[in-house]
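A.B. asks: Multiple structures are listed underneath, in structure tokens.
Read the figures in this text as sums done on the coordinates, not as results from a lab. None of the values given here were measured: they were computed from a predicted structure. Cβ atoms are built from the backbone, for glycine too; each structure is taken alone.
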Structure P
Amino acid sequence: MRPAALLIVLLSPSLTLGRTLPAQAVERTDTPERGVLRVTFDPRVITWNDQFTANGRMRLGAGLSGDTVGGRYIPAVAQMEQNVRFASGLAGFVASLGQGLLSVRQERREYPVKAELGLTRRLSVSLRVPIVRVATRTSFQLSSNGGNLGLNPRLLSGATANAVFLAQFDTALAHCALSPSCAARSSTGQWSAIRDALRAVAIAPFVPLDSSAAGKAIDSTVARIQRALDSLGVMSFDSAFTFSSDSLTGAHVEAAMLDNTGIGFGYAGLPFRSSWRYGLGDVEVAAKYRIVAGAHYAAAAQALVRLPTGARDSADDFLRQSIGDHQLDLEGQLTQELIAGPLWLNVAVRAGMQRPGTRIQRVAPFDALLVPATATANLQWDPGDYAAVDVAPLVNLSHEFAAGFTAGYFSKTRDHYAYRSAQDSIDLAARTGFPTAASVLDAGTAQRWLRLGFAVTYHAPGVEGGFSIEQTVTGAGVVPAATVYRIVFRTSKKLF
């Protein structure tokens, strides 16, 4: 599961060991008495603006922020940049959308209800059903300062832009191939390569401005080819490549993101707006057995199955969050409690195995921010297994209140992606124009993070509650720098 779906169980006041004791801040060892149903409602809110990466802590919108927004996080711009360099002869050409600022705030709200039924004094079974709400809030500002790109004219005037130019270029090269004197020239292979590069530029979401150095250099290259063909007596062509005449604006970038004709990125909805959605998360079924129930030490073991009930996510959502992994997890946990006067120490160790499944992804480097819809594929997905240690020392301040600190360490191995068949790889390469290994998605999926926080809890006859705040202080891989707020309510009822 993703870190936001693998939060440690934070607050749970309890009556254990025959007297009122401070609440644990990790999974508790006690089970309901035989015939007692214990119901827990623990809504939590997780928010973050930053994430930890291999390059350090970064803002979520870093890919479209800075003095030069270019191809570092937009593969389509990087590919277009290479084609323009070849066609123009400007080896130092650097594509730039301009100066940008993308602000992103992610929020995840979970509303899980857990029902635990005591079968004996030591054995219980439970069902946890989470309802998840994910929200993404974004705003984007773009200045043309330093920019040399504009919106592809085909997104403004339709599919006819550059169609005549490319058709005439194709015809001229075909006639050249039939002419012995023309075909013998050593430059004909380069002319064909320039034609192919311009064909790729013609379907890029952003293209050079006609007033830019790259636009003028490509015009000169095309004119030189036309003169050479004329001198060889081959039917030439007189049309020119159409570039963009206007610098990019935020509205232009949004139009490219929404376009689904194969030129743009094909994202659904309005990308630079607040958006949210609800869904059912992955339901958990568990059984817990209390191994030891001493006056100063207790221990319990739990086996958990996380079912693939979570709502499936769409690769067409910009900055998508996962409501659920929608695959099977098997988890084991050992929880221990140590009591010394007013001090209470809880330690929970858990490990999980995530079963393989399939996932629809846009195949591109893991840190790419904008990826064309043509790169979408249904992939074999083997999520990494995980392990975690949660520790919580608390102090019993009275019979009703307890307070203390929490610490949670989580580690997950790398995910592995693969095409379901060789034909899937071939089809994707045909759509994007170049092959891409599914394994590019593996990078950044191995994760480690440490969270620290504090907790206060309350216990009264018939009702329990608490509040906690945790902060992710360090991470490796791609880990949200999240703040976690949680409120817990719990009550019990004798059924039989």
Structure Q
Amino acid sequence: MFESEFLTSSAESKQSYRQLISRAAEIVCECFPSRAYSGASVSDLAALISGDFLPEQGLSSDQIAATFSSVISNSVAVSDVGTIAHLHCPPLLASLAAEVVISALNQSMDSFDQAPIATIVEQKLVRWLCAQAGLPATADGTFTAGGSQSNYMGLLLARDAFLNKQWNWSAQKRGLHPDSGRLRILCSEVAHFTVEKSAAQLGLGTDAVVRVATDHQFRMSLPALRKEIDQLQAQSLLPMAIVATAGTTDFGSIDPIADIAQIARPAGAWLHVDAAYGGALLFSPRQRGRLAGLEAADSVSIDFHKLFWQPIPCSVFLLADAQQFDLIKMHADYLNPEAHEAVGIPDLVTKSVLTSRRFDALKLWISFQTLGREKLAQMIDRTISLANHAAEVIRRNPRLELMCEPQLSTVVFRVRPISPDIDSDQLSARIRQQLFHTGRAVIGHTRVRNHPCLKFTCMNPAAHETDLEALIEQIVQVSNTAS
């Protein structure tokens, strides 16, 4: 009765699957947005979503196609050159093909008997990535849903390792130690907000995070870091971890990882490197040297749904000493009994804070195989080149002010009001809103030194310099009318 609803080995099922996938691809291509965004408002979108989510009887294929069409045409076109606000990449065609396979197979990465070859692929790819990062032979890792989960895992293991070392205390069994309120996490003042988010989730509280001053390029200041550690120790507070950032969200700034590692070791602090954004530089011969010191990290976050052009989610958490995974290991009789480990059956749930996970390693592997190392490097370098070009155009325009020299593929700048009576915050918001609601562009925003700023995040290596020049000109024109 229900056989026709699933992909099976039958000829009829396979034919239905081919037709559905083919039709879905046709709808995507037919309805794919021709500009950055449709311009629809919140109320416009709400009006489109009506009716019963679960009708009594299933709808016709034409009605389903209409739903797809509505969703597609009112989504942000991540491949449009005007979509330049966030670390939100256009996905590679090879990875889209891999997504079809991932979804069809629906392997769950928690136990070997749910994902046999997928488990081996992930294990081998993770260990290869560890080697690419220069981590020791003892290293291992796990695919994650994003930088937030990876950063959380780094700080989770840092906390548990510190409690074990400092007080012979198992957080997994006993919860937080009575003196856990003394633990501190240090990061730069522009590090990702997930440092505080993780501290809160780990029971340490956001007050446990110490933000360290940065230099003129928004990199963690080494003298400021040393000073903060000295002050903590003078107060009998314990520097549990230092988070170095390799590619901050706004500026792409890369902290001096090697020097921070030299400070972390004598302080007894775990070094976690948030390379969610900048980890791609490992695969650019021109840029790789900027990640010097990464090999000294205790743990590393890398996102592939940024400058590796993978569909969300696709990220990895790398750990220098695989034995540290024992701090979070748990066994369930129905899933990963200890007997499996004894006979060499790998159940990857032991290395993750998640249970069910997708086979995301496949799309990265297929993308690497399709592109090759040389083309991947060229694409990474291209995004950096585009950001540098945009910065040069901005630098020459008297109406604009470049806030920091680009360090990766982001460009932060402000629009100078034509009159001191014009509110800078309102002007910046009006520019973004007008470009968004006309569908011309999706522009980023942030604050720097209390100035409202606009931001380009150049994620599309297929864009041209003229595209960026035209977008900057539009911003200036809109600012004149918005003023």
Structure R
Amino acid sequence: MKVKMDISNINEIFPSDFSNEEIAKAKTLFLKRLALVSHKFYRGKIQIVPKVPVPGFNWFNVWYTPGVSLVSTTIRDDNLTSFELSNRGNLVAVVSDSTRVLGDGDCTPPGGLGVMEGKAYLMKYLGGVDAVPLCVDSTNAAGKKDPDKIIEFVKMAAPSFGAVNLEDISQPNCYKVLDTLREECSIPVWHDDAQGTASVTLAGLINALKLAGKKIGDVRIVMNGAGASNTTIARFILAAGADHQKMVMFDSRGSLHAGRVDIESKPEFYRKWDLCRMTNPDRIPDIATAMKGADVLIALSKPGPGTIKPEWISKMAAKSIVFVCANPVPEIYPYAAKEAGAFIVATGRGDFPNQVNNSIGFPGILKGTLLVRASKITDNMAIAASYSLANYAEQRGITPDDIIPKMDEPDIFCQEAADVAMQAIKDGVARLPLSREEVFAAAKKDIDYARDLTNSMVSNGFIENVPQDFLEEARDWAVKQVKGV
């Protein structure tokens, strides 16, 4: 059986006698195997290429010495001119110590390069933003992962960049790193695992509630997992109008509530302790009980399947909303959640309906932030992106299997950039006040350029298409693994 280059209908490449569960397992294995062989073939996903011409030999003297000396002294006299005279104004540092890479935990500093290159790739192709992956060793002399080392590194590197995207830093270090750098850096510092995931999740929830005919202030919400992502999601949902007394959150030791002295005694977990004091006033002890009559489940916890039980979902309220976003495998497969009675199911994966993925968030958010030269990304800006995404999807039509924009939808990132930029101006953190139309046009120009450049490099042979054999080998390997051959 030949596999087409277009794998958008990925379910169809597997044997017709496979069950839903076997197809779900095979897809995960197929994508992992294809990623491995493709990354080896291309030696990563990104490269750095010139953006200026060389019409003749003397142009080397313009782009480098002696001509560039005036550029250096101009920036010396006014550092803000670096945003105009270099690529700094469109350049993001993707910084990670690789201590919490997707669902794989601590992968060692270079182990995060695949993900950080992926962030850089998506920033360029989707948002027209250049990015550099920087995986750092945060181990101190005592052999501990030290957030202060990351903080110091980012401060030292900040003069070269227009913004910083923090990624895959384990808690509680990630809280201190973000909150310190947001206040002490003169450029925006964004933690995509926390703020990005929260922004996109809120967007999906806004539209899911519209379809279910429910209001955010009325619904009972259960949250499974209390890491950086889910604690920030909770914070954004509460800011959007949810009732904190109708929210229950669980970590690996049980529910969060005001009696969790184990969390109170660890000041570095201050974000979790805030939620302990705000939510679960009845101190519901277990998730099975909390799920009874709940309207919404948002899980970013242990990869499944089996983490979330079908019987829990079956006892939720009518038209229940289930977000199971663990990577690389959701806490319960969507088909099983639907069979248990869920009205809307979302995951973090693009091969299932309703992908709640940061990739529709950070490219546009960072682009809008950079275009108005914001000094920080406020929570208001992130929430503005949520409503921008939700409104975009609603305007083109939403259904229970299509609640949120996809990465390949035209202009979503331009609209998001414009809405975020306008909020930055409103919040008083923008250095370059542009109109909404100016931001939209600038974002569209850069995004079109990035996509045209990539497509041109493919059509002219500078980027080779993925060999057909890779797809077939990955498919066959995945099928054998599922069949136990």
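A.B. asks: When distance in nm of label points 7 Å out along Cα→Cβ at positions 240 and 296 is calculated for each of the structures P, Q, R, which structure yields the highest value?
C.D. replies: Checked P, Q, R; max of distance in nm of label points 7 Å out along Cα→Cβ at positions 240 and 296 sits with P.
A.B. asks: Further question on the same structure: Using percent of Cα pairs over 35 Å apart as the calculated read-out, with 41 as its value, let me know the right label among P, Q, R.
C.D. replies: Details: P: 46; Q: 41; R: 34.
Computing percent of Cα pairs over 35 Å apart on every structure in P, Q, R gives 41 only for Q.
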